[in-house]
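Pasting the structures in now, so scroll down.
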Structure P
Amino acid sequence: MKRREILDPHGKLLDGQCPTLDIEQTVEALERMLLSKHVDERAFSLQRQGRMGTYSAVRGQEASVIGSCLALDPARDWIVPQYRELPALLRHGVTIEGFLSYWKGNSIAGRIPEGVKVLPPQIGLAAQLPHAVGLAWGLKLQNDPGVVMTFIGDGGSSEGDFHEALNLAGVMKAPVVFVLQNNGWAISTPRSKQTAAESFAARGPGYGVPSILVDGNDLFAVHQAAAEAVDRAQSGGGPTLIETQTYRLGAHNTADDPTKYVDTEEKLTWEELDPIPRVISYLKQQGAITDDAVADIEARNRAEVDRAVEALDEVGPPPAESLFQHVYSQMDPRLCRQRDDILKGADR
């Protein structure tokens with residue numbers, strides 16, 4: 001399977017290729033990529049200060065996430081995320097402070113805003129995929145024009161839910177787009193120990209699901225593939241599996257130490273393929289942006305993240321009883337006793 005590429009690592013269009021986004025859209029994409037990077041940096045700092053819980057950064061995968069979500073209509077389409085898709089969720093209507101509240105442990109403050117077509121983050125690997133297929137199948141049954149886009153990592157694709165979801169989606173021709181972000185690592189397990197297949201995308205045809213292999217650090221190539229998949233889903237053609245080949249430039253999360261297993265030379269090679277400088281270089285070559293303009297974007301991002309962190313600091317801890325809410329329709333006596341003991345302790 002040939003990998004799709006449009007923009008080379010130096011920001012130049014490959015021979016015969018055309019961008020799938022106009023200049024205004026590309027500048028918007030860059031702004032969102034830079035904002036994601038800044039949120040990642042701030043979130044790591046907050047976690048180290050003990051002001052927030054474990055956090056998984058997007059760093060290195062910005063083009064993969066932004067390029068795919070730009071093919072969606074937030075008023076019509078749904079996103080069913082894993083936990084590393086912040087910029088896509090922000091575009092759909094989730095707030096920075098709401099998203100970070102979830103990682104602060106306050107799921108009430110972190111709930112998805114009314115009317116925003118996003119499901120909550122899923123920590124259990126691949127558990128969101130059956131939900132995505134069910135949602136897409138439901139839209140189809142209701143003649144709703146919406147499309148569902150769901151994200152998964154290379155590690156998550158080793159879970160049974162991945163295969164079951166693709167199989168059901170293929171059988172039912174559900175309007176769902178699976179974006180498999182192959183960032184090279186399933187925490188510390190390399191891609192080479194995940195599958196002997198030529199690519200993860202090669203798994204799709206076995207379930208009757210068309211597949212696309214794409215350079216995940218190429219904003220235009222990712223967007224082209226996602227737009228094609230969304231069009232197919234909307235026209236009744238069913239699901240698509242997109243493998244975006246990218247790289248996780250940071251830790252798996254704030255509890256991880258990648259220096260224990262990542263080869264330094266490999267990481268340096270991938271840093272040269274960072275998707276953000278690639279887009280900046282392209283826009284500069286088009287005369288569409290300057291260093292001062294990039295600095296202005298960065299300044300606006302800092303102000304927006306500062307505002308969000310101030311709002312986050314006002315979010316207190318969740319009430320103790322929330323541990324027991326929305327879990328069982330009727331709790332058994334043992335859990336009721338635990339709840340009562342905790343609430344008594346909280347009152348003291």
Structure Q
Amino acid sequence: MDYEPPLLEIYKTLLQASLDDDDVDVGIHTSQKPDWCELPLIDLSKLSLGHHEREECMEEMSGAAKTWGFFQILNHGVSQELLQILRCEQLEVFRTPFAHKSSGNFLNLPARSYRWGNPSATNFRQLPWSEALHMFLPDIARMDYQHQSLRSTVEAFASVVAPLAESLVQILAHKVNIKFSYFQENCSAKTSFLRLNRYPPCPFSSRVFGLLPHTDSCLLTIVHQDHVGGLQLMKDGNWIDVKPNPHALVVNVGDLFQALSNGTYISAKHRVVAAEKVERVSVAYFYSPRKDSLIESHIMPPMYRRFTFGEYKEQIEKDIKETGDKVGLSRFLL
């Protein structure tokens with residue numbers, strides 16, 4: 001199929017080396033019937049009820065961010081109809097011939113908006129079996145006229161999920177005594193971004209990740225995953241499968257919120273496992289600050305030194321280039 005990224009071709013040598021080594025174990029343990037884990041499920045409709053219900057909802061959210069770093073939300077304001085349309089639009093745009101997707105001007109978006117795999121991988125543990133369309137919110141309006149349906153659908157999704165993220169952050173910030181004005185001053189639609197993800201069927205699903213283990217380098221992430229599943233998170237030292245819920249959105253704390261909360265909230269490591277016979281899509285919204293935003297603990301004594309978001313991104317890029325791993329917040333511990 002001419003729309004598939006040449007993952008097998010690029011990874012062939014590295015994959016063959018791993019297949020020839022029977023002792024290789026990348027830590028992917030999947031089965032036909034995974035042991036699904038039910039994330040904390042929070043009904044946001046309680047926020048508009050009485051004072052008691054609102055406080056209970058806020059406590060549930062804060063408690064999940066402290067113990068899991070992840071939770072799911074219901075009655076979030078994003079309609080099922082919109083999510084279904086967005087899924088169809090994603091599948092259609094990813095079925096554009098690969099030569100066109102990788103041309104550098106796909107959809108009239110900035111260079112590197114379309115990303116796939118990791119052509120610079122030096123070992124099979126660095127092989128994500130996926131492709132993605134990455135765009136800052138102002139870039140959406142740049143999409144060419146041939147994809148007006150995709151543009152309007154993505155704009156509709158962003159118009160709902162952006163204020164949703166602000167509402168969630170305001171609640172979480174309040175619970176750790178961080179003034180919401182910090183986020184109002186440092187975050188906007190210009191600094192946050194969307195990523196449409198597609199995970200093609202993978203003939204080496206027991207050896208290759210759909211998305212490598214990582215934490216998110218933002219404040220907060222909101223994800224809609226389809227019915228296929230594949231999202232796993234680290235809890236108490238074990239990888240657990242997150243059961244898909246078609247009516248819920250998945251929310252997780254990012255590194256920057258962990259630093260701001262002085263480790264009160266958890267930026268949990270997570271990954272996506274590859275599926276052998278089916279494709280999977282998801283959409284993620286990353287609530288992020290400006291590069292010059294100062295990240296410092298609002299709880300004393302601080303665990304982390306002060307740093308800017310720009311410094312953090314530079315350190316991540318340096319570590320990935322030198323070690324193949326992000327490393328992350330541990331670089332900034334006092």
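Taken together, the values in this text are just the output of simple stated rules run on the coordinates, not laboratory data. Everything numeric in this text was worked out from a predicted model, so none of it was measured. Cβ atoms are built from the backbone, for glycine too; each structure is taken alone.
To test your reading of the models, identify which of P, Q gives 87 for volume of the Cα convex hull per residue in Å³, for residues 181-252 alone when calculated. It must be structure P, since only it matches. Out of P, Q, which structure matches 20 when relative contact order in percent (Cα under 8 Å, 6 or more apart) is calculated? Value 20 for relative contact order in percent (Cα under 8 Å, 6 or more apart) corresponds to Q out of P, Q.
Between P, Q, which one scores greatest on Rg/Rh (Cα atoms, Kirkwood Rh)?
Numbers: P: 0.98; Q: 0.95.
With respect to Rg/Rh (Cα atoms, Kirkwood Rh), the highest-scoring structure among P, Q is P.
Suppose you compute helix-only ellipticity at 222 nm (-39500 (n - 2.57) for each DSSP H run of 4 or more, over all residues; to 500) for every structure in P, Q: which one lands on -13500? Answer by label: P.
Suppose distance in nm of label points 7 Å out along Cα→Cβ at positions 173 and 301 works out to 2.8; of P, Q, which structure was it derived from? Intermediate values should be presented prior to the final figure.
Values: P: 4.2; Q: 2.8.
Label of the originating structure: Q.
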